[in-house]
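Peer 1: Listed below are the structures to be examined.
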Structure P
Amino acid sequence: MPLVVLLKGVNVGGYRTFRPSLLAKQLERFDVVNIGAAGTFVVRKPVSRTSLRAEIARRLPFDADVMICSGSEIIRLASDDPFAGQTSDRLVVPFVSVLSKRPRSLGAMPMNFPSAGEWGVRVLGCQDRLVYGVYRREMKAISYLGQLEKVFGVSVTTRNWSTILAIAQVLKS
């Protein structure tokens, strides 16, 4: 099964910038497809996670957290469609956070940030290493999403649900 690579904290606000399309081209022997500008890739040829991680680290001009998950994890989540039945609101954005490894504990779901008052981020559930929820389109949401690392005790990177669906589409083709 193909692998999905998600880089954490790259191409954000002029910090740790690089060209994902160039990296995908450098990794063409693994049949890599670049998804967007945030460091998201589908690797369609078989390669060990260790070798892939080392190859990416060697080619990036900076250190970056590299999350790798199996394509089947993404396909399963997209097929389950955890946002079915959610009301559509352009101010509320569905997201998926990929954890570097399974969390020590999950806690009760849903989980709101902040825990009191109007929520900025609401975690709805977790499937293996994929945590999904919604956030309000406001600046504070970034800091609330950052709290997921403390809650789950592992490194986390987040993508919009539409990016996850784009990954699933590439995996299915």
Structure Q
Amino acid sequence: MSSPPAPTASSARLFVGLWPDDALRDALCAHCERWGWVPGARLVPRSKLHMTLHFLGAVPRERIGELTAGLVVPFVPFAVQLDGVDVWPNQVAVLQPRAMPHALQGLHARLQSALARLQQPSAHEQLLPHVTLARKAKGSRPPAQVDPVVWRVQGYALIESLPASVYRPLHYYP
């Protein structure tokens, strides 16, 4: 698969994801403090912690309204237990569910169908749910005992990735 196009002044770099509340951000940050990070590991800033469901890449700004309306899908709140830790071969440290919640998989599939109706490609057709904790983390040691972080999912969001590495939710669902 080719890389999504880079954003321009007339486009926005978008993704659909789960956006944590402050209490969950606190729990994720507390989890991060229990790792043994290698020098040079780059922890994800608190304000950028999230779970991507579908990465859309550069989308013309005039499509944002259409996408906002078209991404309304049936939703029932659910919980995701983040209880698995890993450092992937690309040096990304993650916290992830060891078991795939059916509700999360269903939400991902409903959003995929909505994106297909909108003729909007997604770079995340396969769901690999995780929260990125750090980059350049090869050799970092996860905590010996992982206390699960339970994410009580109350909705999802359409999010813009702005220059200077800032994420801004554009719309919350439901």
Structure R
Amino acid sequence: MMATELTLRTCVSGDEGSLSLVGQATFLETFAGILGGIDIVTHCSEAHAIEVYRTWLHDPNYALWLVECNPGTAPVGYMVVAPPHLPLPDTTRDLELKRIYLLGRFQRGGLGKRLVSAAVTYSIAAGAKRLLLGVYAHNEPAIGFYKHLGFSKLGTRKFHIGDNDYDDDIMSKSLNTK
């Protein structure tokens, strides 16, 4: 079996197909058997459409990174940092870790920590005071991961997927910027 190396790079125009594929695959892998199948399919076709990623890639307020597995540069994960769209008061100087997705086979090897570190570095450079995120309230492994990296629960929200609403925790990490 060949050794694999994972690389992290900033996304460029043309990466929208890879982002869409990984977004759909990781969402299905994570939530199959937890959320309704029709909800998953509907969510993936809308929230992970190629056009969504194309729009984000051309928006200067969005930063996207792609994780590739070498040899072959197959996409296996990605991350998006963007202006926050969370039900919180005064998020003026905050950024949101909107998506951090990595196929399960490539998790628990330190790459998630590397992705969050890149998000924090980017957010500090952008002058953000906090990095926010929303996570499914029953995804204990993800919540534990974020807590381990210094995030704490700040609130809750309803997250609409398909025809149903699901509970999310809103978490925050202070960036100690002035």
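Peer 1: Looking at FRET efficiency 1/(1 + (r/R0)^6) of positions 14 and 78 (r between Cβ atoms, R0 = 25 Å, to 0.05), point out which structure of P, Q, R has the largest value.
Peer 2: Values: P: 0.20; Q: 0.60; R: 0.95.
When FRET efficiency 1/(1 + (r/R0)^6) of positions 14 and 78 (r between Cβ atoms, R0 = 25 Å, to 0.05) is calculated for P, Q, R, structure R comes out on top.
Peer 1: If relative contact order in percent (Cα under 8 Å, 6 or more apart) computes to 20, which of P, Q, R did it come from? The partial results should precede the final answer.
Peer 2: Working: P: 24; Q: 35; R: 20.
This figure was derived from R.
Peer 1: Suppose you compute distance in nm of label points 7 Å out along Cα→Cβ at positions 30 and 150 for every structure in P, Q, R: which one lands on 1.3? Intermediate values should be presented prior to the final figure.
Peer 2: Working: P: 3.3; Q: 1.3; R: 2.2.
Comparing all candidates, it corresponds to Q.
Each reported figure results from applying straightforward, stated rules to the coordinates on display, with no laboratory input. Because the structure is a prediction, the values reported are computed rather than measured. Cβ atoms are built from the backbone, for glycine too; each structure is taken alone.
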